[in-house]
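Below are structures written as structure tokens.
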Structure 1
Amino acid sequence: MKIAVCFLYVTCSVLYLLQGDRTLFWGAFNIITQIGFIGYLSYLMESYQNNTENEKLFFIYIKYLSIANCIYIAVCAYKETSFAIYNTDLFAYIMGIGLVVFLIHCAKKK
């Protein structure tokens with residue numbers, strides 16, 4: 001299964017690079033592929049038995065962040081809008097709040 005996902009990732013990356021047109025669909029396809037693979041790697045890392053509790057929480061945080069990011073990009077592509085929230089302070093605040101919540105959660109676990 002792990003090799004199949006890695007092979008799919010490489011295949012999707014090659015498919016994106018072979019496309020001559022740089023439309024919104026193919027841009028979103030590339031970004032979703034990249035972020036989805038990072039989420040999958042985080043999912044695999046969280047399942048290792050030798051992780052400390054904070055490491056496991058960090059990989060869970062990255063996994064859910066990747067899922068939310070992929071959904072946002074897919075919705076933007078579906079509505080044929082640009083990924084405008086990335087260029088605003090709002091996205092930085094959302095990321096910062098998520099990180100602070102993660103750090104507080106880790107501190108409470110200790």
Structure 2
Amino acid sequence: MVILTISTTTLDEYINTYKVRKSDVVSESGVSETGVSWDQRVRAGKATISVNFTFDDTAYAAFFVLISAASFSMTYQCRGTTATGTFKVRESDENMLADDLWECDITFEEL
């Protein structure tokens with residue numbers, strides 16, 4: 001099973017931790033006069049994916065070329081199935097562990 005692909009590049013060998021969060025986008029919510037909560041959902045199941053990677057210098061440089069565009073296609077695993085969407089990088093934290101070794105925490109947000 002492939003966990004994460006950006007464009008046509010599979011990144012599974014670099015993944016240390018992987019987390020997918022799905023949430024609805026709600027434009028308005030409230031409580032009715034009878035006490036029933038309601039939401040006006042404009043989108044269901046928008047994905048936010050947090051991944052911790054370890055790269056050598058070469059893979060690190062190639063990875064950042066993949067995610068340098070404002071948005072990109074990404075295929076990921078969630079709930080036992082494969083899904084594809086258009087994503088952007090929401091956050092990144094990059095640490096040099098040693099010469100030629102990088103640890104990166106990246107948060108991708110579905111558009």
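Quick note: the coordinates plus some simple rules give every number you see, no bench work behind them. What you are looking at is a predicted structure, and each value in this text was computed from that prediction instead of being measured. Cβ atoms are built from the backbone, for glycine too; each structure is taken alone.
For structures 1, 2, which has the highest computed value of distance in nm of label points 7 Å out along Cα→Cβ at positions 3 and 19?
Numbers: 1: 2.9; 2: 1.4.
Of structures 1, 2, the maximum of distance in nm of label points 7 Å out along Cα→Cβ at positions 3 and 19 occurs in 1.
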**OP:** Assuming 63, 26, 25 is Cα extents along the principal axes in Å as calculated from a single structure, say which of 1, 2 it is.
**Re:** 2
Subject >> If mean count of other Cβ atoms within 10 Å over residues 35-42 is computed and equals 9.8, the structure in 1, 2 >> reply: 2
Original post:
Here helix-only ellipticity at 222 nm (-39500 (n - 2.57) for each DSSP H run of 4 or more, over all residues; to 500) has been calculated and equals -27500, so which of 1, 2 was it run on?
Top reply: 1
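Tell me which structure, out of 1, 2, gives 3.4 once distance in nm of label points 7 Å out along Cα→Cβ at positions 27 and 59 is calculated. Don't skip to the answer; put the middle values down first.
Numbers: 1: 3.4; 2: 4.3.
That value comes from structure 1.
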Subject >> Which of 1, 2 yields 24 [relative contact order in percent (Cα under 8 Å, 6 or more apart), calculated] >> reply: 1
